[in-house]
Structure 1
Amino acid sequence: MIKYNLKCENNHEFESWFSNSNEFDKLNKKKLLECIYCASKKINKSIMAPMVSGRQLKQEDGFGFSDKKLLNEKKELLKIREYIEKNFEFVGDKLSQKVREVYYDKRTKKSIYGTATPEERDELAEEGIDLLSVPWVDKDN
């Protein structure tokens with residue numbers, strides 16, 4: 001079986017399954033295909049990305065390959081979180097105020113972290129202050 005993305009002369013797009021790649025050509029040549037929206041018989045294949053499926057690699061612990069990769073990424077993010085918590089001062093939702101204090105007082109070399117709203121991040125960016133967002137992974141999960 002093969003699935004094609006199809007398009008009619010009126011630019012309606014839809015999908016259809018065929019038993020093999022020649023099936024579409026045979027049915028289309030006989031005008032047996034029609035648009036599901038407007039019943040047009042002028043149908044073409046549109047650009048599509050093939051779907052490749054394969055056997056998922058399994059690990060000894062029962063996790064699939066992608067599950068193992070996610071666990072490794074979570075471990076890396078937890079290391080980053082631990083480093084930040086150990087070496088930076090938490091300022092909570094006062095981040096935008098505190099980061100300005102650090103940014104404009106060139107003598108201060110304080111490392112801080114906290115939370116900011118999207119609006120606060122936009123305002124800081126307009127001032128030329130770049131923030132780094134780190135996904136905050138829960139330690140307990």
Structure 2
Amino acid sequence: MSVARRWTFTLEAEFGHRNISSEVEALVKEAGIETGSVTVHLTGSTGAITTIEYERGALQDLRRALDQIAPPTLDYEHNAAYGDGNGFSHVRSALMGTSISVPVIEGQLQLGTWQEILLLNLDNRKRTRDVVAVVVGE
């Protein structure tokens with residue numbers, strides 16, 4: 001059995017974020033599976049999907065790490081080619097990834113106690129982001 005869903009979220013520029021765990025949990029419940037997995041995917045090359053303890057300190061730490069790894073102020077070849085200034089966003093997205101897969105056992109997402117599913121907009125402008133999820137299992 002499989003069930004799919006698409007959501008649209010509008011997020012602020014550069015580190016707009018949203019905890020989407022409740023949406024994914026509701027989809028798993030709707031699917032009615034006991035054992036399987038859910039894949040969550042962001043359609044776009046300047047955002048990311050990951051897991052984190054969704055609290056202010058952890059979010060600030062993640063943003064600081066991204067600023068150190070791929071600072072917005074560096075010269076990126078992408079910026080030279082397209083002039084849109086978001087080369088750092090593409091690098092961050094590629095490093096973090098745009099999809100995750102989470103096992104489902106006994107009808108529950110197998111996330112840690114504080115682990116939440118995080119959607120990030122890494123672009124240098126406010127964006128409306130499409131997220132798709134597919135639950136498969138039995």
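A short reminder: the numbers here are calculations on the coordinates, not readings from a lab. Because the structure is a prediction, the values reported are computed rather than measured. Cβ atoms are built from the backbone, for glycine too; each structure is taken alone.
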**Request:** Work out the source of 0.50 here, i.e. which of 1, 2 gives that when FRET efficiency 1/(1 + (r/R0)^6) of positions 34 and 122 (r between Cβ atoms, R0 = 35 Å, to 0.05) is computed.
**Result:** 2
**Prompt:** Which structure, out of 1, 2, was relative contact order in percent (Cα under 8 Å, 6 or more apart) calculated from, if the result is 54?
**Reply:** 2
**Parent structure of the calculated result 7.1, given that distance in nm of label points 7 Å out along Cα→Cβ at positions 26 and 114 is the read-out and 1, 2 the choices** = 1
**Origin of the value -11500, where helix-only ellipticity at 222 nm (-39500 (n - 2.57) for each DSSP H run of 4 or more, over all residues; to 500) was derived from one of 1, 2** = 1
**Prompt:** Upon calculation of Cα extents along the principal axes in Å from the atomic coordinates, which of the structures 1, 2 produces 79, 47, 21?
**Reply:** 1
